[in-house]
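In what follows, structures are represented as structure tokens.
No value in this document is a laboratory result; all are computed from the given coordinates. What you see is a predicted model; the values in this text were computed from it and never measured. Cβ atoms are built from the backbone, for glycine too; each structure is taken alone.
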Structure 1
Amino acid sequence: MPEIRTDPIGGAKVVIADDRADRPGAFYVEANRPPIDPATDPFAEGNEDMTPPELWADRTDGKPDSPGWKVRAVPNLYPALTAEASLPDGLADSDLFPVRSAEGAHEVIINSPRPVQSLADLNPDELRSAVLGWQARLVEHAEAPCRHLFVNEGREAGASLPHTHAQLIALPFVPAAIAREREAFTAHAARTAGSNLLVDIVADEVRRRDRVVAIDDASVLLAPWASTAAYQLMIVPRDGSPLFETAAAPCDAMLGRALKLLQTKFDVIPPLNIWVRTAPSGADHWTWRIDILPRLAQPAGIELGTGVGVNPVAPERAAEELRELDTA
């Protein structure tokens, strides 16, 4: 029977309707994505002149904007925020129509010089280099009230270019959804004499085992209690540290493991969104995490009209199926 669950971190309500997974057209995964043409790929090594000048690079050789790099960051060509942002002439802030200039940063972190389409295509050393690059760029924007690092893979997930890359936006405010999470951490600490919400959730999940997919020395991989989408996953560090960018163990091995499990499950890596939730400003109690959201179906009238997610695969079922595929 369907049930309504509430996310203990963000407070969102989700309908878990496990029987809907069997309806026609419930999931769609493109089996064969066309290969990337290295000659026209602006993110491929050797095509550095096709991007704006680099902001940073992990290099083994060469000078800026030349081959010899492992990970490379460049300004987004179509930024959502810029350091020089200003309001158009005639537009002013008011009580009825609040507005401010979109000052901030928006950059692209190219995960590999090789023209591959997914983080799942990287070997462990390449994936670790990419994740270390994410950390370095988050540190660069440490003064921003909120930093959101994300990866879109596949057109269904919003990727405009197929070559694997992350994006980082540094926001001059804390978005409402992240502020609600911050409030949940604070309220839990007040109720429990200082306990950490996500640390307590993970401890209970490990005790129950129903939604845990895998555990290693650094992290726990689980299907969240109120997953908004089928086979949604979350990676949580075992040490409960608040900042991803300074984590000694950024859980790249578990990220690779999670992606391989999804690839095995669907015979191809599905379109997905990944984001890192590091502590925003004002978060005295926090644990960072990585969220992985496969895009197996598009949101429709229920989700868009009400803001309530409908998940056709219970997280307990998703975790069990992925555990059975795990050979690590």
Structure 2
Amino acid sequence: MIDKKHLAYDVCGIGNAIVDVLVHADDDFLAEHGLNKGAMALVNADQAVAIYTAMPPAIEVSGGSVANTMAGIASLGGKGAYVGKVRNDQLGGVFTHDLRSLGVAFKTPAAVDGPPTARCFVFITPDGQRTMNTYLGACVNLGPDDIDPTIIEASRVTYLEGYLWDSPPAVAAMRRAIGLARGAGRKVALSLSDSFCVDRHRDMLRALVDSEIDILFANEAEICSLFGVGQFDDALQAVRKRKITAALTRSAQGSVVVNEAEVHVIAAAPAPGVVDTTGAGDLYAAGFLYGLSRNLDLATCGRMGAIAAAEVIGHFGARPETPLAGLLAKQLNQNA
């Protein structure tokens, strides 16, 4: 468990600072434009322009996987910090304002030149699945100099985004953050982000999981990809051989939280309906990490993650609309 020493932040999240462009689309639209349903693909500037031109009317909201998690931490009443790179443009200003207005400390200097602030085109089909095309823009310039040692050392957990391993400067930034966190006796958490991301960087991610990560978040496809197996049970056994805690999400089947000594099967929390699955894993991580920062047992942390995830899939967008602190207290008391 995490030590009880008072620190400035419960979690410091490091990720791609992205503005989400959300739009409803059907399967025919995805097929027509060659979009791989349910996955995230990187696009260049020209592709981003072409996609935006072809899209139906959209809603623009601040996003990014780890930034969504930090929004969840704030909604739960936790203290969070965020590290990510934006440009000093309109979308960069929107992203910065949105995160700071939630109470999250965001001190990374905005770039004054180079690519614009990143954006992710999120196509949501009637079944609630999301398909993402991401233009990384300014994110690719996140580097070691953007890592503030005082923030990392003052955070109980440093939470890293798997997507960052697509950018060599960001890889160097992550390695610096990991070294600082471990040197200060803090915990390091990693989200695998996407099975295709794992496919691209399997060896590097496996090495991190084997030796440098304390807490791992993954869905069923991602954890199977990491260990090169076809069945979830095989991946589960592979995880248990590592000296880590893993929270493995399985959509409607809930989640499984494991370490060397414990296995907890957590049911999915009740949800009125699935409107948009964008952010479900991000908010699960928020609930789990918030519980861990309060020194709660792993089963309770898993239930907290499930409750936070259930809230976000009930509406359009990847950040909570209902204050999670009250929702959590109510549902946990009901199940006590």
Structure 3
Amino acid sequence: MYKILGNTVLKTGQQMEVGVISAPDASHAEEIMKFLGHKPGIFKWHIDRCVTESMDALETRFYVGKVEDAIITNIMTVEHEGIGILGHVFTLPDERRKGACKGAMAFQMEDFRQRKGRALYLGTGYDGHPYHIYKGFGFESVIPESGFMKYYVNSDFEETYFSPSSVKTKSVEWCDWSKITALSSITCGPVLRNLKWRSYGPTNFEAGFLIFKQDLEANDVYHDAKMLVSSDGAIVGWGTLSRDTRWRPEIAVLDIFFHPNFADDASLLLSSLSFPDFKVQCYVEHTAEDKVAILEDVGFISEGRLLNQFTYLDMPYDVLVFARQG
């Protein structure tokens, strides 16, 4: 469905119509796929699917600016329950520096607020021209001097969204995309968050989730994966068991991360995972004492300590290796 949101005047004096295409939309599928056809394969995988088929509860919207009925600029959002990722911001080279992107984004941001949106995340180069456009619309760096940016409709979003509550576990769905990024953006908790995803500290999962989801569907990378969900619908923890192909016979790697407010629920997340009948290892930074205690409670034993294994923000970290036999 295409909905006109309004019009804006470009610096050239041309009128640009701004509208939103809510996927799936077969009548606009070819138009969107052609305009964003330059996107790398993992992103194209989602674009080509979402315009033609429903992807559980994931909401994908393409905010487009049109001149003479032809798209010249686009902004995509993927959302669920008011949590979103903003991406695929692209303007045709000949139409840049005319105000097209800013014009479309003004309508997109207002539409997000009108739909009771709560938080948006995006990734861009730090301190570049796009960074300052986003900053002008209220986005700010998740950590200082970072192009990973966040926008909260209400300043207390993070405090309320991750407030303690009852939880449950579930399998991974498309609609988890932006919510995983909300969790991965937190600045509290361990630095080493997921070894398989190479996630250290606050991380934007705009691309990472697509790789994760594609691997899950391929059914030969992960033994299991589960999400821990609060009563407010927030993803407050994840657990993955991936195959470590560096070793023979088979070894699996357990990655588990959770918001500190839900440390007491991490055992539920672990118990929901289907462990393989072979050895499972888990790598934990030396400062993550709560994670160490949880692992030991379910039968993991220490196998060693890797000294100064990685550095984050100029601080060295040791990594503890824990293991459990199948």
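Once mean count of other Cβ atoms within 10 Å over residues 154-161 is calculated for all of 1, 2, 3, which comes out largest?
Largest one: structure 2.
Source structure of the calculated read-out (Cα Rg over 2.2 N^0.38 Å, for residues 66-105 alone, 1.81) within 1, 2, 3: 1.
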